[in-house]
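Nothing in this text is a laboratory measurement; each read-out follows from the coordinates by a stated rule. No experiment lies behind these values; they were computed from the predicted model shown. Cβ atoms are built from the backbone, for glycine too; each structure is taken alone.
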Structure I
Amino acid sequence: MLVANEICKSYHQLMILNKISLSIYAGEMVAIMGHSGAGKTTLLHLLSTLDKPDSGSVTMDGINLIGLKGSALAEFRNKNIGLVFQFHNLLPEFTLFENICIPGYIGNFSKKEVEKKANELLSLLGISHRKNYILKITY
């Protein structure tokens, strides 16, 4: 379970997040919604260890993510956290399926496990028919 407890974040003197608390259970799907500038990206950065809150705590399965540093943080992030950014920077020479699998391969999960999970994700999103598409990124 991912737990944020009263996290706060400000940039300069502008408070972006003020005492935000939430719990996300394993397997749960959550949508973070709000208008532009509401702090959605800031919240995701804090939850995913890309940034640290000014105060409050973030834990995953009882592990204090705020306290992780250096190689321990990198290892934890590689094994436990995956993000798809707004500007996704997918690798255009690979298929959709291969792009989904790459983080699992980097995380040293078994090929069978990675590909099973990738197929489940494609099915869940209703895009299994696009599995072998070579990506053409347009903006």
Structure II
Amino acid sequence: PLPGKLDWELEAWVISLAGGYTIMQNDAYHLDLLVGARYLDIDIPISVKVGPVKVKTSVGGDIWDGVAGLMGKVDLTDKWYINYYADAGAGDSDFTWQMRWGLNYKFDKVDAVFGYRHLSWKIGDGLDKLTLKGPFAGVKFFF
């Protein structure tokens, strides 16, 4: 084998925009129907070094998909609630889907959230599948 080094990174922007309509609601929960779009801008810079020779290149592109889904919130107590979001669609990709849920705690003007998100594309054209998933934590501010 030749001594060498391969370096690569995944750089991406994901933007989802959707409008919704509340289809069910009461004091403890609400459920919204959503329609919108998801944009993925992906770039994978690659650097290969074998001996004194170094080659750099990059692959990537833009993907626009239409999506439809559901989102909602369920109150567990006066302080604790669960929010959820799920969508699926296609367009430039063969198929994309997303699901997210979070356990939230209400403070006076901010909520703390801990949850999990899974976001996936079946793309084709050499990059068969891209999946971004994992836990998240955050703070929601209310004005």
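Have a look at I, II and say which one yields 15 for relative contact order in percent (Cα under 8 Å, 6 or more apart), as calculated.
II
If distance in nm of label points 7 Å out along Cα→Cβ at positions 36 and 52 is computed to be 5.4, which of I, II is the source?
II
Kindly point out which one of I, II the value 0 was derived from, the read-out being helix-only ellipticity at 222 nm (-39500 (n - 2.57) for each DSSP H run of 4 or more, over all residues; to 500).
II
Quick check on the output: -0.42 is log10 I(q)/I(0) by the Debye sum over Cα atoms at q = 0.10 Å⁻¹, derived from one of I, II. Which one produced it? Can you show the working numbers first?
Numbers: I: -0.42; II: -0.49.
Answer for the origin of the read-out: I.
Looking at structures I, II, which one was distance in nm of label points 7 Å out along Cα→Cβ at positions 76 and 116 calculated from, given that it came out as 2.8?
Comparing all candidates, it corresponds to I.
I, II: which one has P(r) over Cα pairs in 5 Å bins from 0, in percent, for residues 68-107 alone, as calculated, at 6, 21, 23, 14, 13, 9, 7, 4, 2? All intermediate terms of the calculation are to be shown ahead of the outcome.
Values: I: 6, 20, 24, 23, 15, 9, 3; II: 6, 21, 23, 14, 13, 9, 7, 4, 2.
Checking each candidate, the match is II.
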